[in-house]
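Nothing in this text is a laboratory measurement; each read-out follows from the coordinates by a stated rule. Note that the structure is a prediction, hence the values are computed from the model and not measured. Cβ atoms are built from the backbone, for glycine too; each structure is taken alone.
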Structure 1
Amino acid sequence: MSSTSTITYSDIIQQVTEDNVVERFPEVVTLAHDSAPTSASSASEDKDLFRGHDEEQIKLMDEMCIVLDWNDKPIGGASKKACHLMTNIDQGLLHRAFSVFLFNDEGKLLLQQRAEEKITFANQWTNTCCSHPLAIPTELGHDLESSIVGAKRAARRKLDQELGIKPEYVPIEDFKYLTRIHYASPSNGPWGEHEIDYILIIKANPVIVPNYNEVKDIKYVNADELKAMFKNPELSFTPWFKLICETYLFKWWDNLSNLDSFVEEDITRMLQ
């Protein structure tokens, strides 16, 4: 009597290790190689891949993301392009991200609608800011504590770049880390996401000067207004934002002054 076993996507991810990641994904560089090239943007295949896309957004696809193993350990660096290709994601390539939820003094959440120029998830509504810590010493991290600090530093950098929110409005000590979620989702065409996403909450009242190459629109909403937006069939939302809202957000929203009880060290797996 023969038996067969089904290989799950979780199994595929766990097969990617520090020892084999470069062999499996030639675009990945080891973290020890500080002088390694950060992109292959001159390759002829990139011209076809990015045909019709915005030049500024294409440049950002050369940024070096942090490649992870199943346990959120950094095992290499790879371009944003490489990390977001579904051909790599399907083979288990995983990277680190962060998501910021900024609430003002009225308890309203700042949302952004991603710009039409974005290569992935264009025009979709999402939380205040979502991006990636880079594979650089100040954002990398070697354990959970230092990785949280790296995510917070990346958050301040991207809040400025996307929304013009200057660092003085968002002191690093004001960010509250709550949890990490692991999810994967296709986007459009060849693109998708596969991330361990660090969730950060901050209460602030910043001056906002949107970068319209990144952000199409912004708005502050209360919980009921956000729920009404979800019911509007004309609006679309990023997959990570929907996952966080369905699992966590409204519980957090009711307890913004007492979030310590919601802090989780374990990774929440949301793979389907």
Structure 2
Amino acid sequence: MKTQVTEWLTPLAQQFPAVRFKREIILEGGDQDRVTPTLAEVVKTAGGSAFSANQEEAQVAGKVDVIVHSLNDLPTAVHEGTLLLTTPGPREDVRDVLRGATLDGRTTRGGLDAVVLAAAGLNRLGLMPEVHQVLDPAVFPPSPGQGALGIQVRIGSQAARLLEQTGDPQVDACLRAERALLAELHGGCSVPVGAWGRVEPDGLLHLTATVTSLDGSVQVTAAGAGPVDAPEKVGASVATDVLAQGAAGILESIRGP
């Protein structure tokens, strides 16, 4: 997360030389819990989002003015009284990377045969392995919001006014479509939903999405396109398509009673 904050702050410090930016690290349940096997269980234990609850609490209390999130970790509904600014650009690599024994002859720590990691995180940390396989996002759509930063502020705050003209509208449209789809599916970062929004040469916003059962035996896929200035409609339309194909049953079986 320190790397992501630096990525966001560096151009802003140049844009607003008279403003002093002070960093504060706030750990979340997902950062501290190294034992619980799934994020869904971490969320139950933490009593809120695994990667944003403590930060939002600090923001609402006025202890911090801005939160820099990994957008794929942030719930689709932010805390009352706050909002997300236009998503910064450029977006990091959205793709996932496969690394494991099948590729380099070694096993990962813990005896796993392979792991799937976000290319964005590996790139930011300079940890991309020499031997790896990049997965095509058209076939393996990433987690909604992957590779993007979410900038959260209090509505009407000085920080909101200062930063309201920052961000990349085209990147923002792609992310809004992905998050709209996720919201329609009532999903979060702990459910197997993939979404990839991008603006193609035809000038339209294209969105590809998948919902997959935990054992991989069932998967539904849908794709759609629409105007860049109507990303929520594109997301809702694609969500309706995957739901019509049986996505609701997959998600219900994962969430349980």
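Data for the structure
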| item | result |
| --- | --- |
| Distance in nm of label points 7 Å out along Cα→Cβ at positions 125 and 165 derived as 3.7 - corresponding label from 1, 2 | 2 |
| Highest-scoring label, criterion being distance in nm of label points 7 Å out along Cα→Cβ at positions 53 and 229, among 1, 2 | 2 |
| Which entry (1, 2) yields the derived value -10000 for helix-only ellipticity at 222 nm (-39500 (n - 2.57) for each DSSP H run of 4 or more, over all residues; to 500) | 2 |
| Read-out mean count of other Cβ atoms within 10 Å over residues 61-68, computed value 23.2, structure in 1, 2 | 1 |
| Identity of the structure behind 2.1 (criterion: distance in nm of label points 7 Å out along Cα→Cβ at positions 13 and 237, calculated), options 1, 2 | 1 |
| Highest-scoring label, criterion being mean count of other Cβ atoms within 10 Å over residues 93-100, among 1, 2 | 1 |
